[in-house]
Structure P
């Protein structure tokens, strides 16, 4: 496999080379771009530059040589997972908080995919070797229900339902602050944060994102609510609730620094999942009760 060469002619001045390339190559993380610069993979006007702080001037000819992609061998692992339902087409899993869904840089083992490959032997191939069977994802620190496809037919059916917004995905969450309204909807587009590649943000150029919420309980300093997704953007609930001034308890990216209740990871649990079965055409609905860590934090919030 040959290396990929990217050629760019700078269309504006920029104070930093890494920032400019991160803006132009938004499919690559700024961290990764900085490593490319440090390893001599970036040339500007024929000269190798190894400082991320080099200035960019309009008209500069920039050549980036991307290394050959790392070939990953995803190994099945005998990791216990809670199977809520399984047949020849689908698996419904109750993912614990702290488990990564599929392999990615820094998490090549111990993921849900590693466990599923050991358990199921065969999963759909549509998302390739890194994400076999994975139709949708939830964050590492979000617990709860996921639907997994065991074959390509099932995967196509489940993915089409997500796109058509006909599948059911309901979450439970604890947020900071008291939400006065009984219910509401956040309809705001979400895209990559312009200044922080780890974050998502509400931006006009983002993709449509709609979240409906219902307040179950108002406490002195917190609110317990359920949320239903129309869309499934990265960090959607976390970004939308933070935009209302009510970030999720424990959220390391969008939360508040001085929380009255401490928890490592956002208080978000995928409690209900529903879809039309790919082969039988029947409506299937599943529910996962609140896990112990969630109940514990809820009790603490009630006691404040």
Structure Q
């Protein structure tokens, strides 16, 4: 029996079951051939502070990494936007499922323009906060964390007037009608948003081959391009950065932007015809060259 490690949130369990079902179908396995093993992460336990203040994206992965390297699970399923850019050499990204809607949805109003003057937007994402401040400097950002239902409930309870959630997560939870979709030309998504990835031990070739059978090559190319951009920027969980790679007419295109935390500065790049993920460095250099010293400092430069 194969053991699939996952966080225990409702969305994480849905994603784990998507991976399980895809593997069962691809390899003709019996339903009991894959066991889902929920693992509680620090990111799940600590809900009252922004991730950037308490350890960043590793709070979603370190317990799963430990279980994977200890042999307690055979592979782990992640939302790729929660996976650190630099991973241990002992762990390999083996596959990604087909990506879903990459956009953000606004909960609590029909549009950003419809929000009342001075409305409170609940988010702990530096990227979303900076984009909102750029679009509507009058709005107030208040910290808000938790799973999808928790954040929706906090808005309903008045802790914030609105919040932002990933469309892909709402769709996977069977709630495509929730929220107002924000156009990409208004808010580019977080790098890797909408993608589900599967990691295993780098030396476990048999499991890597098993997982590769369900991988979506287009998604993998695009997400790896976005992750390569993050690496070239030396971005971390404090860095307000948005990026989206797409394949259009057979060509790889990368759109990206860097923002000051208060939204006062914004630089963007749009490169088409890239040769592959490694070419993301060109976009990173373009962005950094256009940025002020203060903005570059947010990205380790």
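The numbers here are math on the coordinates, done by the rules we state, and not lab data. Predicted model only: the values in this text are computed from it and were never measured. Cβ atoms are built from the backbone, for glycine too; each structure is taken alone.
Here distance in nm of label points 7 Å out along Cα→Cβ at positions 64 and 144 was derived from just one of the structures P, Q, and that gives 2.5; the source is Q.
Source structure of the calculated read-out (relative contact order in percent (Cα under 8 Å, 6 or more apart), 21) within P, Q: Q.
helix-only ellipticity at 222 nm (-39500 (n - 2.57) for each DSSP H run of 4 or more, over all residues; to 500) computed as -10000: which structure among P, Q? Answer for the origin of the read-out: Q. Tell me which of P, Q gives 3.0 when you compute distance in nm of label points 7 Å out along Cα→Cβ at positions 112 and 256. Working through the options, I get structure P.
Computed over structures P, Q, distance in nm of label points 7 Å out along Cα→Cβ at positions 216 and 240 reaches its largest value in Q. For the read-out P(r) over Cα pairs in 10 Å bins from 0, in percent, a value of 6, 23, 28, 24, 15, 4, 0 was computed from one structure; give its label from P, Q. Only one of P, Q returns 6, 23, 28, 24, 15, 4, 0 for P(r) over Cα pairs in 10 Å bins from 0, in percent, namely P.
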